[in-house]
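Scrolling down, you'll hit the structures one after another.
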Structure P
Amino acid sequence: PLALAIIGGEPARFAPLFDLYREAAKRAGSDPAGLATSINVHGFIAETTEQAADDFYGPQAEVMNRIGRERGWGPTSRAHFDQSRGPTGALFVGSPEQVAEKIVAQHKIFGNDRFLLQMAIGTMPHAKIMKAIELYGTRVAPIVRKETAKPATAVTSPAA
């Protein structure tokens, strides 16, 4: 399996890595359709987009600034955070419907069959993480499943 962690930049720029993975499998004699792939991202879900952004910004900024110091990145800002949670950014932060829409959009780019949303970043309060997990399971996942479901293949019985 290939798991691609996307914590910054524009996710679509990482699509060639999935293409390379599938092409390498094909050259090695494997069926790329049988390969498991996932994208793994940072994000948070709340009832409203504004609430999700306000709740997640502080803890996420603290973690990214710490990582940034270790890796030579400059400090983050709210403006950068807000840009990153936009339609083409790497953060999946918003209402259940907004996050579902972004997951589906990324699925169209990557064709991934797995998705990991890392919500427990920094000092996120436990109760808010639990609520976000509930929203993910009850409101996001059903939309994503419906939108990414592969068409059913008709099974025919052998003639008697």
Structure Q
Amino acid sequence: MHLVELLAVVAVLAVLLAAGWPSLQSLLLRQRADALQLSLHAGLSSARSEALKRRELIGVCASDDGLHCTSDWSTGWIVYRSGTRRGPPSSSDVVLTHQRGRSDVLILAQASSGRPQLFFQADGRSPGANLTLRICAGSQLHGKLVVNNGGRTRSERVDRDMPC
């Protein structure tokens, strides 16, 4: 009788696990997107803080290798000392931070002037158009990070289902 009871319990657990698996996967993806959004927000805030502290131009751009800028923020990003010039990092620039992205969370950059890099001036401002980074978990918009001309980064959480 004990074996039959054990098999019944295993069968019930298997059914419950099968029913809950998609929800668990969705929850894990949302948690990964949350973590990446917080990490990117911290990176942008840190870049602004470094610009104010060092009184020099600090650049932030998408990067997959930690040395060069790319257009895909999903692969990661770098924060680097840009000195007095704007542009991608050169061999003389010092990379302050490199953060890897996640293959299952998409980050889309959106700006009216198509900013490939983001720069914080010595006074903390980030001149040019506002930059919006959309964080997508699967095919759904999860949240946004917006960097305004004053250099401040704000985080927005999307509570309703919206396509990315």
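Bear in mind that the values in this text are calculations on the coordinates, not laboratory data. Values in this document were obtained by computation on a predicted structure and should not be read as measured data. Cβ atoms are built from the backbone, for glycine too; each structure is taken alone.
Taking mean count of other Cβ atoms within 10 Å over residues 9-16 as the criterion, the highest value among P, Q goes to P. Computing log10 I(q)/I(0) by the Debye sum over Cα atoms at q = 0.10, 0.14, 0.26 Å⁻¹, for residues 17-104 alone across structures P, Q gives -0.33, -0.54, -1.25 for structure Q.
Taking 20 as the value of relative contact order in percent (Cα under 8 Å, 6 or more apart) derived from one of the structures shown (P, Q), identify that structure. Attributed to the structure labelled Q. If you line up P, Q by volume of the Cα convex hull per residue in Å³, the top spot, with the largest value, goes to P. One of P, Q was used to compute helix-only ellipticity at 222 nm (-39500 (n - 2.57) for each DSSP H run of 4 or more, over all residues; to 500), and the result was -12000. Which label is that? Of the options listed, only Q reproduces it.
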